[in-house]
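Asker: Next up: some structures, all given as structure tokens.
Nothing in this text is a laboratory measurement; each read-out follows from the coordinates by a stated rule. Quick caveat: nothing in here was measured; it's all calculated off a predicted structure. Cβ atoms are built from the backbone, for glycine too; each structure is taken alone.
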Structure 1
Amino acid sequence: MTSPTEPTKRNCPICDEPIKGRRDKKYCSDYCRSVSFNENNRDSTSFVKTINTILRKNRKILEQLNPKGKSKASKKQLLDEGFNFNYFTNEYITKTGKVYKFCYEQGYIALPEDMFALVVKHEYID
């Protein structure tokens, strides 16, 4: 048993090295703290990375098919490039009720006959 003045010996849960410093310190080093954080967040981090990869790819496809900021593309063109219509960052609904979907600043709206109008929202960050 330790006396009230004698510090309690604690070991790092990652590497089992003694912990020195503050009483509330949980890890012996920044490295072990990072390892613990990464282990605890691996699943959510992987999920977020997957979604961000899809969104970046969608944005890149829209950007390539719309070099001048306003153009049209067919659904087939978008799908052939690997566009995934299930993922977008936000929607913009016009006063007339038309819905534009955006992948960051690159947007699109469905037109008749499987065509899409491609646009760029320059005021993307409000």
Structure 2
Amino acid sequence: METKGTVQPVVCILGTNAKTAAEIRQLVHSLAFAYRTEVFTDLPTLSSGLEPGDCMAVILDLDSLLLDNRTIRSLTAAYPAVSFLCASRDHFHPDLQEAIGHHLFACLTKPIDADELDYFLKCIHAHFTKEV
């Protein structure tokens, strides 16, 4: 199933830890549906990568990024068609309570469970294909 002509939807990964980004990328590629992936190491390059409009989801690596509620709220407001997920080894982020409760699609605990990620991306993809 393809969207926007022949372009597969993209899952973007934002994080500064190259090993973790590669692991998440490999996990996304191992799923049954062949999503394309793009890795970004900072917010300005992520923003430029989101402009073409073929990104359906962004996975934010909370363990390698310093993000606050305001930044996440700004991202989700600027790109309402994109679903934002976070990934972290920590189960609790009291400093991101607003973002997690209101602006993020899902929070994934590392190591990320393939079935859980597959489920969330399928849900996002179904919604994404209805919008295009």
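Asker: Using the calculated result 13.1 for mean count of other Cβ atoms within 10 Å over residues 50-57, pick out the matching structure from 1, 2.
Answerer: Structure of origin is 1.
Asker: Thinking of 1, 2, which structure, once mean projected area of the Cα convex hull in nm² is computed, gives back 7.3? Before the final figure, lay out each step's value.
Answerer: Numbers: 1: 13.4; 2: 7.3.
Comparing all candidates, it corresponds to 2.
Asker: Can you say which of 1, 2 returns 17 when relative contact order in percent (Cα under 8 Å, 6 or more apart) is computed?
Answerer: Numbers: 1: 17; 2: 25.
Answer by label: 1.
Asker: A follow-up question, please. With distance in nm of label points 7 Å out along Cα→Cβ at positions 10 and 90 computed per structure, which member of 1, 2 shows the largest figure?
Answerer: Working: 1: 4.2; 2: 2.9.
Across 1, 2, distance in nm of label points 7 Å out along Cα→Cβ at positions 10 and 90 peaks for 1.
Asker: Hey, another quick one. Given a value of 5.0 for distance in nm of label points 7 Å out along Cα→Cβ at positions 34 and 74, calculated from one of 1, 2, which structure does it belong to? Show your work: numbers first, answer last.
Answerer: Working: 1: 5.0; 2: 3.8.
Derived from 1, not from the others.
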